[in-house]
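The numbers here are math on the coordinates, done by the rules we state, and not lab data. As the structure is a prediction and not an experimental result, all values here were calculated from the model. Cβ atoms are built from the backbone, for glycine too; each structure is taken alone.
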Structure I
Amino acid sequence: MAGGDNQKLKMLYLADIFRRYTDNENGLTCKEIIKKLEDCGVNVERKTFGEDYKLLNESGFDIIKENKGRQIEYKLLNRSFELAELKLLVDSVQAAKFITDAKSDMLIKKLETDR
């Protein structure tokens, strides 16, 4: 299958998809992940996805496969911050009087992307 325009960025997009859309409780099927990659301009086959998933795990991502009925879901378990920690940090940034509103917004956006 011919690669899309963003084929060289496939692993970065894949890591971002796991960070954005999965956690301990919520996973994505292979089909859903492939669709999200296609939305990013990356063509991938099911077999290739399996190899990419293994490569991410070898690179330090804690991604598990979990049976959900007849389907398999993939989930990223390890996070830089837990949800409660993020909420605490966002509240602290918003409450700090010495941080400007613009800087506060920038910091909160950075925290959101680390989730």
Structure II
Amino acid sequence: MEIWYTSERFERAVDNEIVAEVAFPGESPWFNGHFPQEPVLPGIAQVAIVHDLICRACRQALPLSEISRIRFKRMVSPTDRLTVTITPKEGHAGAYGFRMTCGDEPVCSGFLKVGSGKEKV
């Protein structure tokens, strides 16, 4: 469900890597809370984008069961366009590494695990 961001490109490669480009409508409420004079996308919203894209690729709603090693390296403004690359962790069902970039600049990276382990992902 894309209410507060838009996916301008969404691809799933043969190796199940997910690559998407996302942008934000100017009126997105996610930018209203952090800094009134300098709107910034909260880290939890960045994680939510990754989770949404995994669910979209798997064609099912999956619970987020674990988040680890998240590193936020750059603030995201409403005009930024982001590239999100999500890679399944080999041998670990439902586990994914991800990185988010804005142009050549790293935005954030980390690991997510979805599902209870019983779903086919």
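If Cα extents along the principal axes in Å computes to 45, 26, 25, which of I, II did it come from? Of the structures listed, the value fits II. Could you tell me which structure in I, II was used to calculate helix-only ellipticity at 222 nm (-39500 (n - 2.57) for each DSSP H run of 4 or more, over all residues; to 500) as -4500? This figure was derived from II.
Please compute distance in nm of label points 7 Å out along Cα→Cβ at positions 47 and 87 for structures I, II and give me the label with the greatest value. Show your work: numbers first, answer last.
Numbers: I: 4.6; II: 2.2.
Answer by largest value of distance in nm of label points 7 Å out along Cα→Cβ at positions 47 and 87: I.
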